[in-house]
Structure 1
């Protein structure tokens, strides 16, 4: 297995990762607007050097109650169907955590996910945010219809209070 961190995806990489099916993230029914670009990409290749998994990473500022927190954002987590359930996404997420916490110096990672993915992320140390989380959409601020999960970089405790992401979903 080979893991690479890159700033840009080639068109071939984009096609291989994201165009193997329709609604690959299962979120189209929510009719949400997402950010188009990630700052960094963790790519995982199998033993045959085939690109099989991806995690997008960026850094953002969110507010929680009266506190401002710099978070590492995770999005575009995907593994091609033939490589699923083999640990590739877990490896990519572990690399993304190291990058966010060690190089970006954020306190927490943050991601949005469907109900069915909560147990997967919890096994990797992610915790579901229990307070209201608001996201930006073209129509204005809305309550996130997706689960919001955080990952402490050290032993920090996520503060309580309403979360304002202050942007589109990533």
Structure 2
């Protein structure tokens, strides 16, 4: 992700302190003299509508998880930052990983609209069975139809291991 003004690790560390154990950023100086929200010693940032923490620096709102990566490594992440435990505002260093989009998709929380409680399992009304399907390399792979929900779950679990899904994939917060 690129921004009009290129934030560096050096500048970031001059205005913010990041605690990798808590994932919290605190202001240590104001980015500009007119920065009203930057109060020295106070927690920086707030949650956006999607639940991610964001911090405003010099007119740009940066995702805190990407700032944490820059702060700790000296480089912007090359890919997406995955929150391993699915909590979008938990920016502890041990909860963040720089992964390609396809790998990030392998660590999703189950949707609130999912009726089976398992990602990739849905009810096939025509056949009166549970249908199991997993995505890999942008393709859907059928894992068959099953009379019992438990059998469909087992098929998904086996496929998740085979296709290197994250162990948290489909788990609740």
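Nothing in this text is a laboratory measurement; each read-out follows from the coordinates by a stated rule. All figures in this text were calculated on a predicted structure; none of them were measured in a lab. Cβ atoms are built from the backbone, for glycine too; each structure is taken alone.
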(request) Kindly point out which one of 1, 2 the value 15 was derived from, the read-out being relative contact order in percent (Cα under 8 Å, 6 or more apart). (result) 2
(message) Suppose distance in nm of label points 7 Å out along Cα→Cβ at positions 14 and 62 works out to 2.6; of 1, 2, which structure was it derived from?
(response) 1
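Just checking, which of 1, 2 has the largest value of distance in nm of label points 7 Å out along Cα→Cβ at positions 30 and 134? Mind dumping the intermediate values first?
Working: 1: 1.8; 2: 5.4.
Structure 2 gives the largest value of distance in nm of label points 7 Å out along Cα→Cβ at positions 30 and 134 among 1, 2.
Who wins on percent of Cα pairs over 22 Å apart among 1, 2, i.e. which is largest?
Values: 1: 42; 2: 53.
Sorting by percent of Cα pairs over 22 Å apart in descending order puts 2 first.
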(request) Check the numbers for mean count of other Cβ atoms within 10 Å over residues 54-61 across 1, 2 and tell me which is largest. (result) 1
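Given that distance in nm of label points 7 Å out along Cα→Cβ at positions 38 and 142, derived from a single structure, equals 5.8, which label among 1, 2 identifies that structure?
Details: 1: 2.3; 2: 5.8.
The read-out was computed on structure 2.
One of 1, 2 was used to compute helix-only ellipticity at 222 nm (-39500 (n - 2.57) for each DSSP H run of 4 or more, over all residues; to 500), and the answer was -6000. Which one was it? It would help to have the intermediate numbers written out before the result.
Values: 1: -4000; 2: -6000.
Going through each structure in turn, the value belongs to 2.
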